[in-house]
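Peer 1: Listed after this line are the structures, all set down as C-alpha cells.
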Structure I
Amino acid sequence: MNAGLARLQERGFIQQCTDIEGLSKAMDESPITFYEGCDPTGPSLHIGHMVPYFAIRHLHESGHHGIVLMGGGTARIGDPSGKSSMRQIISYEEIDANTKLFLAQIDNFLKFDGATLYSANNKDWLADLNYIDFLRDIGRHFSVNRMLSFEAYKMRLETGLSFIEFNYQLLQSFDYLQLYKRYGCRLQIGGDDQWGNIVAGIELIRRVEGAECFGLTFPLVMTSDGKKMGKTEKGALFLDPAMVSPYDFFQYWRNVADSDVERFLLMFTFLPTAECRELAAKSDAALNESKARLAWEVTALIHGREEADKALAAAKAAFGGSGTAAAGADKDLIPSKALPRADIAAGIGALDLFVLAGLASSKSEARRLVQQGGAVVNDRKVEDEKSVIDASWLDADGALVLRAGKKRVFRILAK
C-alpha cells in the first residue's frame, strides 16, 4: 500500500474507499492531487471539522498535493448529508465573511504554500451558473432513483427534503468535475456522511471525461460513550479562542475517557504511532499524564505552543493529583471573572453563581450539581441549593474558586 494511505490506515482514518488498490497504485506512480470541501456556514470551525485537515497534513507530508475547497457557492443552499433538518439560509455576505475566517484557521493549521497545498472556492464556478444549461449538461447524468438510495437522502425523506437540498449532490459532483478539469484532481476525501456525494462525483467525471477518479472517507468520530466528538456542556468545541478559550479547549482533551486516549492521540496529534499506543497503554496516574500530553499536543497544534503551555500551567494551578489546587501553582492562570466585592458581600445565590461562572448552563443544571454533591466553593461543598455565597466564603486571596465535579473549575475575583 502507498505510504500515505498506509499512514492514514495505521492511524484510523480510513472508513471507506472506492478502490483502495487502484488509488494506491495511482499514488505510487506520481503525486496525486486530492481535495476536501467545507461549507462556511458559521463563524468558526469546530474540532469535528478537523479530521480531514489532519488527514490532509498526513497526505501532504507523504508527497501529495492538497486543495482545501471552500463552499462559498454550496453554502448558499446547504448540504442535507448528516442533517435531520434543513440548514438555515444565511446571507451571501455572511458566507464570504465566514470563508475568510475558516481559511485563516485552516492556513494556521496547514500552512498553505500556494503550489502543493492551496485553497479554492466553488463560488467561482457555481455563482453564475445558467440553470438550464446546468440541467442539460450535468443533471442528465443523474438518476433520481439512485440518489434516493443514498443514506443521506433516505434519512431526510422521513423528515422532509426540500428541492433546493436535493440539488446539493449535483453541485458537489460538479465541484469534483471542475477540480479535475482545472487542477487534475483525482481524489476526494471527507467524512463518511459524504460517501454518496463523493461516489456521484466520481461517476460524473467518468461519464463526462472518461477518467478514473477515487473517493476516500473517514469515520465520523464519536466518543466511547456514543456522543458526537467535540460536544461539550457549552456546545461545540470551536477553534476560535473567543468562542472556546484555549484553557477550555485543553480541558476537553484532558478529560476524555480512558478508552478514547489511543484513538484521539492517533487522529489528533502527529506523535509517532508507537508513542501514541505506549502513552495510551498506561493506567491510573500515568494515564492522566498521557491525557495531559494529548491535551497539550492538540492545543499546541490549534492555538500554538505558548497557549498550550499556559493551559497546562492553568490546569496544574487548578488541580493537584487529587483534584485540589496544586501547591505553589499560579492561581491567576485559572479561568476567572471579576465581580464587585460589594455584590459578593451582599450575597449571591449558589445556583446563580455557578451559572454566572459558566459551570452550569441553567439553574436547573446547577441544582442537579448541588444535589449530586458536585458543587464546591473554596473546598466547601455546597450542601443546600438555597445557599447564599457571601464574603465569608472568600479565600485569603479574595477569591471564590468554584468547582463543578472533579474536572471543571472557575475563579470569581472580588474587586
Structure II
Amino acid sequence: MSLHVPDGLLFASATAGIKESGNPDVACVEAPRGATAAAMFTSNRVVAAPVTVGREHLRASRGRVRALLINSGNANCATGPDGLTAARQSCEALASLLGCDTTEVIPCSTGIIGVPFPTSKLLAALPRLLADRRSNDGAAYAVARAIMTTDTRMKTASTSVSIDGREVCVLGIAKGAGMIHPNMATLLVYLFTDIDASAAELRRVLRPAVAGTFNSISIDGDTSTNDTAILMASGASGARTRTPSDEATFASAVAEVCASLAAQVVSDGEGVKHTVTLHVDGASSHAAADRIARTLAHSLLVKTAWAGADPNWGRLLAAVGRSGVSVDPDAVAIWIGGEKVCERGAAFPFDAAAVHRRMSEPSYEIRIQVGGGEGAARILTGDLTAEYVRINADYST
C-alpha cells in the first residue's frame, strides 16, 4: 500500500550490527531545509539517555530539528554517564555530516535495557545511512522496519488533506508491541507533515491527538523508559493553518493517523490474540471512568479470561470494585460484544455460548455502565496469553 509521504523529508535505514539478528537497526529522517517539531516523552522516572538528550536539544533549539537518529536493539537506558556520552556523540557525528547544529539532531533508541551502548557500531554506519536517503514510500517503509524490536509487523499510517488551498500530507511511523501502557507515549511514534507550522502550533495538535489514542491503549501495564512521540513539520507545502477550520482539519488528520497507529500497536501486542475496546460510562467524571477502564485493562484475571474467550463477567465486576472509584455495585451493568450479561450488579440471562463465540473473534467491545453520571472513557487493550510470557521470559537470552 502506498503512503502519503510529505515533501521536504528524506528517509534512510541501515544495518549497524546492533541487533544480533543482523536485521536493519538504525534509521534517519532528515529535513534538508530544516523543520519544526514538538514532542512528548515517557513519564517513567527511569529515563533513557536519548530521552534526556532529546529533551535538551528541543529546548536548546526551540523546536528546530534537522534530523531524527533512531536505533533499535539497544535502549541505551540504565547505562550511566557512558550512555549520555554515547547519545551526544551520535548526535554530534550526524550533525557534522549534515552540517547542522548538534541540538538539531534528536536521538531515539529502543531495545534491551542495561546493556552498554555500541557507539562505535552506530557511528561507523552513519555514512552508509546517509548514502541511502530517499523521499519515497519505500524508504519510509524501510525506516518502519528498521525500528522494530519484538514487533511482528511494521506500523505505518498516512493521509492527505487540503489546507490553505494546498495538499498537506501526514505520515506516521511507530513501533511497539510490549511495555505498552498509556502514560505518554508508551512506544516510539514519529509523525511527519509538510505543513508550515511553529513548534507551539504543533504542540497544540500533538497533545490532544496523543491523549485520545496512544494514551488510551494498554497491553501489559508497563510504561517504557524510552517512550517518545514526535510531530515534525518540514513546511515544504507552504500551507499554513490560517483559520480555525484549517487548524481543525490538520488536527483531525494527525489524530486519524495516531488512531490507526495505536490500533496497530495493540493488535500486534506481544502474544495478543484478541483486541478489546473497553467503554466505561455513567461515572461521576472522566477521570473516574478512566481509572476504572485502566484497572480492567491491567487485570491479569480479566485479561486471561479474554484469552480463553470466557464470558466471566464477575471478573469485570470485581475489577470495577477494586479500582478505587466509589461505585454502587447495584448500579452496574455490563455488555460483552453487545450482549448484556450483568444488570444491577447481578447476572442477566444471556446465551453463554453465543458470547463465547463473539469473544473468540479477533476484536470486540465491552461496555460497563457504573451509574448515572456523565463521565466516560475508552481504552483499547488486549488479552494476556502464554505467548506473551514466552516472549518476555526469553527476551534477553
Structure III
Amino acid sequence: MDRVILIKYGELSTKKGNRNYFINTLYNNVKKKLASYDVKINKDRARMYITFKNEELDSIKAVIDKIFGIHMYHIAYIVASEEESIKEKVLEILKEKEFSTFKVETKRSDKNFKIHSGDMNNILGGLILKNIAGVKVDVHNPEVLVKVEIRENNTFIYLNSYEGSGGYPVGSQPKGMLMLSGGIDSPVAAYLAMKRGVVIEAVYFEAIPHTSLEARNKVIELTRKLCAYTDKINLHVVNFTPIQEAIYKYCRGDYCITIMRRMMYRIMEMITKKHGGYVIINGESIGQVASQTLTSMNVINAVTNIPVIRPVACLDKLEIIDIARKIDTFDISILPYEDCCTVFVPKHPVINPRMDVVLKEEEKFAYEKMLEEAVESIDTFTITSANQEFSDLL
C-alpha cells in the first residue's frame, strides 16, 4: 500500500460528544457510495483513509466530491514514521515534478517522534535544495506545498488538496419531504437541505392531462441528479388534477394560486406524517413570484403546523442558477415542460392575499375528501443514480 485517500472531516470535528455519530454516518455513506469499487475504508476520530486501485482513482474522486461531510481530502503517500523513510519518499515524489519554488509544512501528531516539526521542515527543505537543482524556498506563495503528517504508526506525505462538499453527512438529520417541481429552485433547495444532513423524500404534484408525462420524466431526471449526493430518493407522485380543476372552477381567478398552494401544503402535511418526516422543504424564494411574497407565504403556511424549510428563501435568482449549474440540474430544469404550478397561472395573481377571502373561497368546494383521495392514490418510485428505464416509472 503506497497511497491512500486521506479525508478530513472539517465541521464534524467540532461536534464534541456527538462526533462519533457524525463520523460513523459519514463512514457508512462513503462505504455505500464506493461499494462498487475495490477499496478498503478505515477511520479514526481525526481522519478517514481509503485504499484504492490506481486505475479507479479518478472515478472514486468524482464520487467523493459529492459526499457531504467531507471538508477536504488528499491523495497521500504512506511511509513509516522514520526520518530516513520520510526523506526518501519526499525526494522521490518531488523529483517527478517540475517546479521552481516550494515550502514544507510538517505536523507532528506523534509527540514521541524525536524531531520537532520546525526542525523537520528545515531538514526536508535542506534536502530538497541540495538534491533538486534550480529550486528555492517561498514561504508565502510556493508552487509546491509539501505537507507531512507524522503519526504514531505511519507518516502521510501529500502535495495536493481537493475541496470536499462540506456540510454534514446525509442521515445525520432525520427525514424532510421536498416539494419538487420541474423548476430551477426546488432541486437547489434539496441539495442545500442534504448538505445539512437531511434525508430527502420528494413529492411531485402532477395534473395530467394539463401536464405531460415528459414533465414527470423531467422530475425523475432531476431526482436522479440529486441521488449523486445520497444513495436513493423516494419520489411520491400526487395526482393533483381533480383538486386543481375544482379550484379553477369554483374559486376567484386571482386567488387560485394561493388556494392551490394551500391545498399542496395540506397534502404535504399528510404525506409528511405518513412517512415519518420532520419538515417540509421547498424552493420558495422571497418575492420571486406572487405566491412567495411574505404576505402570501403567511396565508399559505397557515394550513400546517409542520415546520417549512426554505433553503433558497434569501438567495436571488442568479445565485440559485449558479448552484443549479454546479449540481448539474439547470439544463434539465429549463426543459419546456410545464408543471401544475405554471400551467394555470392567472394573468393577475394576488400578491397580498387576505385570509378572510381565502377561507370564503375554499368553502365553495368540498376539498377534504379530494385531499384524502389524492394521498391514497399516490404512486411512489425509488430513484437511484443508476440508469433506469423511464417506462418503468410511468
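Read the figures in this text as sums done on the coordinates, not as results from a lab. Every value quoted in this text rests on a predicted model; they were computed, and no experiment measured them. Cβ atoms are built from the backbone, for glycine too; each structure is taken alone.
Peer 1: By the measure FRET efficiency 1/(1 + (r/R0)^6) of positions 125 and 229 (r between Cβ atoms, R0 = 35 Å, to 0.05), tell me the structure among I, II, III with the highest figure.
Peer 2: The maximum falls on structure II.
Peer 1: If semi-axes √(5λ) of the Cα gyration tensor in Å is computed to be 46, 25, 18, which of I, II, III is the source?
Peer 2: I
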